[in-house]
Structures are given as C-alpha cells and as structure tokens.
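Enquirer: The structures come next, written out as structure tokens.
Derivation of every value follows stated rules applied to the coordinates shown; laboratory data play no part. Keep in mind that what you see is a predicted model, and the values were worked out from it rather than measured. Cβ atoms are built from the backbone, for glycine too; each structure is taken alone.
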Structure I
C-alpha cells in the first residue's frame, strides 16, 4: 500500500506569504520588496501563552494605526488579518507562540521611486514562544550596557511605529557584548535613556516607577505594566530618565512581549542596589504571569483539528 500523502511540515512554524501558508523555514519575500530594501515596513509582535493570545485586539489596533500613519493600503481587512493569525496558530498547534504580523511597502514598477505606486504586502509568521532571557536567567537578572550610540531621533523616525530601523540597536548590541553585557539600552544624545532592542525600560526610584516618555515605542507590555501599577497602587510616571538616575536606581527591569517583565541587576558592570532582582520587579512579574495564565486580556484559540495537539 502506498504511503498516505503528507501535508506541509509546520512543526517549526508557519508563515503566511503571498496569500499562502508555508513552513516558516521555506518562507521568502521578494528581493525587491521595499520592506527589505528600505526598511519600509511596520510590524506587531503578539504572544500566545497556554492557548491564549495576549491583548490581541490591542495589537491589531496598534498595527492598524501604524499602517495608516505609513499611508499603507492593506490587502486584507481587520477581520481577515485576525483570521490569518488564528489560522497560523491552528496549523502549528502551538499553545505557546510568538506571532509577528507585518506590512511592507511592497514594490512599485521597476525603475519607479514613487511609494504611492507600490503594492503593499501583508505577511505573518508564527513560531514557538521566544524569550529575551530564559526564566533561569531572569532569576539572576541581566547585565545591561548603556550604549554611547544615540537612538534614531523621534523627529526623524516615529518610534511608536514598530519598524525595522534597528542598525542603531544592532551596533549597540555589539558594543554591549564587547563590554561583557547581555543587552543594551540606547540614549537620546542628551544624557537620557530611551529603549532597547525590543523592550522598554523601567526604574524604581524612591518608591516610584519611572519609564521614558520620549523616543520610545508605546509597548503593549509597557501598557500592561501601567495597569499592574494601578492595581497595586504603585506610583508610576512617564518622564525623562537620566542615565545617572538609571544607574543609581533601586531596581531596574525591562518589559517585552518576549518574556514579560525581566529584571536588570547589573548596569555597565556595576550592581543595581544589591545585585538581585528587587521586590517591586518580582511582584509585578509574578502578577503579570499569574493573571495571564488566568486568562487576563486573553483570547482563546480554537485549535480545531488542523494542528498537532500540545
């Protein structure tokens, strides 16, 4: 008897490219897409934990806001984009997943440089959940380097558009690794910190939580931290955060889709306070994961029969 035909292997992830679902390792975008050639793109990264999509509507709303700001014309409407994400999750069966939705400028006719003539493209990929730092590493805290590299000014590129202008971050990471660090935060050129590659930063100073208000992404996890502060009556503010104040803070942590709330215990080789994750950080971190696992801001995924069981 002939072997039964088998479908695509989505065990490592799936991508939606050119209107089709393909194994993520096989996904390709056209070489001439301006998303690649010019970093002319917008993305939103969504996390799924235990079969619950976290703040799905908030991510989709921010994505829509930003493609409108970039004057992109999406080939799929809101409902279709939602359905494509859900289809990706069903095909993989991933209950803990990292999903990215992407709009690129696409490309205009060859030889034309008018972005109005480009046909915009929508892509998605879904892979197993990724961590900025493993839970084991989080128990120790990360070593952060404050880079000498300035973040792209918000007057040049709007940081609230989740774009791929990451060369400043990439060079900052090289600097961090060269200096014995594990991650990096960039500055604004005036002595204040901004953000790091894929995360916002927070400092506990005198019992209050402070995070930069200029030159940063309005992160979904950042927004979640504010809600947890309200719930726990923790005073918090968005304001300029000087490098010196960050270094002398009682606690420092970062917020990211890829891991939630992650402690920083060393900055530029020096301990933050006693060099251990602090009580405010742990309280917010534990509350974040406890509430997520209980369904807070979660959209359940109906996996149906399309994907493997967890």
Structure II
C-alpha cells in the first residue's frame, strides 16, 4: 500500500508539471486565440503567427491565429473587447484599431484605454513614400514643389480611407502646407498596382508591402516616415532629413487583451512574449518585416498608445479627415 501511495504521489507530481502548471501560471488550460483584424498574408497576420508559434511551444499548448478582417481592424478589436478576460482570447492590435479609429469612428463600440489591457508592443514599421519609375519628381522637395504648382491635382493612393497610409498623407499635407488628391483603394496591393502602372503619382505605403517592389525596381523609395532610418532601407532618407523635422507616421502592432485581464496574467504573457522577441530567429523575421523597437513593459506600450491617440486626433481634426471619404 505504501508503494502504491508513493506511485500515486509521483504521478500527481508529474501531472502537475503538465497542464495543471498552466493554471498556476494563470494561463487558461485550453487553446489560446490571437485575433487578427486583417486577412492572412499581411503584416499583422505574419507577426501574430511568428509570436503565436513560439508562445505555443513555450506554453506547451495550442495558440491559434484567427483572422476576423473588416473595418481596417476595428471589427476584430470590437470582438475581442467583448471576450472573457481569462487570457483565452488576445488581439494583435494595430494602429488603425487602437490609434486612428478613436478619432475617425465616432460610433466606435469600444474605448481603447478602458476596454483593453496593453501587453506588449510587437513592432513599429515606417511607411515609405514611393513613386512609379516614370515620375519625374523623386525627392520630397520636388514633390512639395509639384503639389504647390498643381494644387489638388497630384494623386496619392492609399490602402483605404482612414488607413495609416491615408493619415500619413494627411500629415504630409499639413506639414508641407500643400493640397493633394487622395485616391483610396481597398488595400495596398491595388494601390501599388496602379502606382506602377502610372494611374496615380505617389503612395505612402507600409514598408512590408512596398519593399518587394522597391527591391524589384518597380517603384522608387523616396523617403521613410520614422525619425530614424530602418535597418531594411539604410540608404533611404527620412522625412525629417528631407526637411520635415519630427515627421513620424508609422504602422505599429502590439499584443493586447480584454479590459479586465488580470494584471498578473498580463505580466506573465508580457514576460514570455519578451523572451520570444529576444530569440535570434524571431529578431531576424521581425527585421525582414521592418518591425523594430518591439518588446518592453506593458506600461511602455500603454504610454505609447496614449501618445499615438493624441497625435492622430490632432491630424484628423486639423486635416478634417473623414474615414468614409
């Protein structure tokens, strides 16, 4: 009987090192979903899959990437805001849903700073100001001069009204004091196709979408929109270097949970996600997507979101930007 009791105790100890240990960490016992507000294949989806795969291995449980595309990421954010705050459902938040939408969507069902718990900033990417190879003006200075010579006639494509690319254009118009024609598309791909074909003049486009076409010689990279040069485009000047100090219009991604996610659980996920971000193969993947400066504390990400909301609210107001125009 004593031997049987010892075996039972040993079996209990082994079991405690498996699934029950996850309860001790505060993680749910079942699959964990990371919701992505865009179709498979885009930058948000790609980063979520890199992070999710590594976390799944670390936690010894399934991490599922689930795509709920619509309204530039807002649909997914709205969905996650209403999910249980037990760690079973997380969101790969995006600048559209968590910095632009609060100003552009007056009937937004969620409040970013009330209904979400920021966990970790995953990465920040610049946009690239790009042109088709047939465009004669391929410096920021010359584009400004062209826009002033032909107000409202020089066209800039974007991935849609109210998108990060659209807001980068609006920031440019305010900074340069020019008027330009905004042409919204249903995504980056058709905008770049028309740029290459000469139907539009310029685009502010995400580095992820633009880079293959730049490297393939189909479009020209004129400037990038962070205040420092990205590793992937060390020879392309920034907008700040091109005469617009403090010009910064990025696309960013981060992991968040529903608003009542316990602080201890958020901290646990943050710590593990930071370990993933430090892995050399993960860093290599992030660099290939142009995603930099990720990682750090949840407090850092909270402050970053707050700053981004305020910055873009000012651009939306001063530029009289509407999401549906």
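Enquirer: Out of I, II, which structure matches 26.4 when mean count of other Cβ atoms within 10 Å over residues 121-128 is calculated?
Expert: For mean count of other Cβ atoms within 10 Å over residues 121-128, the value 26.4 is produced by structure II.
Enquirer: With relative contact order in percent (Cα under 8 Å, 6 or more apart) as the yardstick, tell me which of I, II scores highest.
Expert: Top value of relative contact order in percent (Cα under 8 Å, 6 or more apart), among I, II, belongs to structure II.
Enquirer: Among the shown structures I, II, from which was the value -8000 of helix-only ellipticity at 222 nm (-39500 (n - 2.57) for each DSSP H run of 4 or more, over all residues; to 500) calculated?
Expert: I
Enquirer: Tell me which structure, out of I, II, gives 34, 25, 18 once semi-axes √(5λ) of the Cα gyration tensor in Å is calculated.
Expert: The correct label is I.
Enquirer: Compute mean count of other Cβ atoms within 10 Å over residues 129-136 for each of I, II and report the one that scores greatest.
Expert: With respect to mean count of other Cβ atoms within 10 Å over residues 129-136, the highest-scoring structure among I, II is II.
Enquirer: A value of 1.6 was derived for distance in nm of label points 7 Å out along Cα→Cβ at positions 33 and 65; which structure in I, II was it taken from?
Expert: Matching structure: II.
Enquirer: Comparing mean count of other Cβ atoms within 10 Å over residues 81-88 across structures I, II, which is largest?
Expert: Top value of mean count of other Cβ atoms within 10 Å over residues 81-88 goes to structure I.
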